[in-house]
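S.K.: In what follows, structures are represented as structure tokens.
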Structure 1
Amino acid sequence: MEKAKILLAEDDRSTHFFIQRFLENKNYSIKSCFDGESAIKTLKQELFDLVLVDLTLPKFNGITVLRRFKDKYDSPVILLADACTEYDEIESYKSGVSILHKKPINYQILEAQITSLIRQKENSSVLKIGDLYLDPSCRLFLKGKKEIILTFSEFNLLYLFCKHPGRIFSREEILHKVLDDDDTPGAVDTLISRVRNKLKTYGDENIIETVFKSGFRLKNI
């Protein structure tokens with residue numbers, strides 16, 4: 001069985017080492033980051049089964065990191081915190097945190113939390129719409145029995161539409177939820193065109209509809 005991947009963003013080297021060693025001994029694959037900037041860069045490039053991030057990261061704190069990705073990323077998040085005000089706790093959950101784990105770390109509880117969150121994600125994130133099948137845990141997209149290879153952003157776009165069939169998304173929403181806020185609205189049209197072309201290659205009709213002056217949606221299939 002493939003190891004579950006966890007992003008560990010913790011700037012305290014000693015704490016980072018003990019968490020990493022503990023989780024690797026539990027058969028998890030760990031990607032390490034030591035500040036918010038590297039965590040943001042890594043989340044743009046890779047998919048994780050769970051994100052474990054410290055509240056007080058340098059450069060960008062944990063809440064800032066999560067705000068950048070809460071609409072693009074559906075992986076569960078555990079936020080680690082030394083001291084946490086009521087405001088921090090409220091903002092953390094608004095930013096997409098699944099569990100707030102207060103330090104000192106209880107490793108048995110942390111393991112149980114991770115196991116539970118990953119299991120919930122595996123059971124709830126697969127989408128089946130018509131003959132389309134999308135599994136974000138392994139970035140698998142099937143049309144019927146045919147696998148179609150999609151890039152990271154192409155998969156996220158199609159997953160967004162399939163998760164909300166019939167809902168109209170504006171270019172600005174797609175830009176925020178799928179692409180980077182630094183991109184232009186034209187990047188949305190380019191992305192949609194790429195996905196449409198890949199689906200047409202497999203004999204599909206244009207399942208992503210353009211809604212005049214509104215945006216795009218998945219048509220009824």
Structure 2
Amino acid sequence: MVQQIQHFPPPETADTTGLVLAGGQGSRMGGTDKGLQTLHGLPLALRAVQRLAPQVGTCLISANRHREQYAAWGYPVLADTLPGFAGPLAGFAAGLEHCHTDWLLTVPCDSPFFPPDLARRMAACAARHGSPLVLAAAPDATGVLRPQPTFALMRRQLLPSLQTFLAEGGRKIGAWAARQQRVLCAFDLPEDDPQAFCNLNTLQELEQLHHAPLLPGTPRPAQAAPDR
């Protein structure tokens with residue numbers, strides 16, 4: 001059943017909380033804590049939060065291991081309330097439970113080059129369509145537009161629906177999103193980086209990227225997390 005949502009104000013920067021998803025099991029990285037793996041001297045999750053912070057009002061981190069290390073960066077750290085690494089929807093739920101803004105914007109920790117205008121374009125899409133849930137979408141290698149479901153802008157009032165879906169055993173973002181009047185925000189302009197949503201799944205991929213040059217705007221190790 002599709003969730004019926006009332007009209008609501010469009011997202012504003014100050015009224016959006018950013019959430020970096022770093023609570024996964026890292027099974028394809030040999031069970032390592034992916035968010036703490038480094039790229040050019042910076043942990044992936046710290047790199048993500050530094051890229052996200054200028055786009056939103058405040059930031060949170062979703063993590064289920066080594067929480068003290070994440071907390072040392074000065075951002076609140078949230079653990080899943082569901083056991084057994086229940087997936088990104090469990091991180092969504094934790095973020096919605098703890099954010100104090102009307103909107104939550106999620107990004108995964110393993111996509112270090114996501115767009116610097118992600119929040120602005122997702123918010124514009126939400127306002128244009130009057131939707132409480134926006135998923136990013138980008139062309140694949142064949143040019144077909146594909147959803148990037150862990151890049152999601154959602155209204156806080158979706159929490160009860162998400163909690164119900166999780167309690168029923170649901171774990172797929174797409175299945176839950178289909179109930180929420182979700183729309184896609186396309187990042188397919190000629191000037192968009194075709195690698196912006198590429199994610200690092202294995203240690204080998206991370207090692208290969210270590211030897212690639214830093215892209216413009218990529219945080220460097222000298223940039224410390226801002227004091228909180």
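Read-outs: derived from the displayed coordinates by stated rules, not from any lab. Predicted, not measured: the structure shown is a model, and the values here were computed from it. Cβ atoms are built from the backbone, for glycine too; each structure is taken alone.
S.K.: For which of 1, 2 does Kirkwood radius over Cα pairs in Å, for residues 78-173 alone, calculated from the coordinates, equal 16.2?
M.R.: Label of the source structure: 1.
S.K.: Comparing 1, 2, where is Kirkwood radius over Cα pairs in Å, for residues 134-197 alone highest?
M.R.: 2
S.K.: Looking at structures 1, 2, which one was FRET efficiency 1/(1 + (r/R0)^6) of positions 62 and 206 (r between Cβ atoms, R0 = 30 Å, to 0.05) calculated from, given that it came out as 0.15?
M.R.: Computing FRET efficiency 1/(1 + (r/R0)^6) of positions 62 and 206 (r between Cβ atoms, R0 = 30 Å, to 0.05) on every structure in 1, 2 gives 0.15 only for 1.
S.K.: Suppose Rg/Rh (Cα atoms, Kirkwood Rh) works out to 1.00; of 1, 2, which structure was it derived from?
M.R.: Derived from the structure labelled 1.
S.K.: Which structure, out of 1, 2, was helix-only ellipticity at 222 nm (-39500 (n - 2.57) for each DSSP H run of 4 or more, over all residues; to 500) derived from, given a value of -13000?
M.R.: 1
S.K.: When FRET efficiency 1/(1 + (r/R0)^6) of positions 102 and 158 (r between Cβ atoms, R0 = 25 Å, to 0.05) is calculated for each of the structures 1, 2, which structure yields the highest value?
M.R.: Answer by largest value of FRET efficiency 1/(1 + (r/R0)^6) of positions 102 and 158 (r between Cβ atoms, R0 = 25 Å, to 0.05): 2.
S.K.: Can you tell which of 1, 2 yields 13 when relative contact order in percent (Cα under 8 Å, 6 or more apart) is derived from it?
M.R.: Answer for the origin of the read-out: 1.
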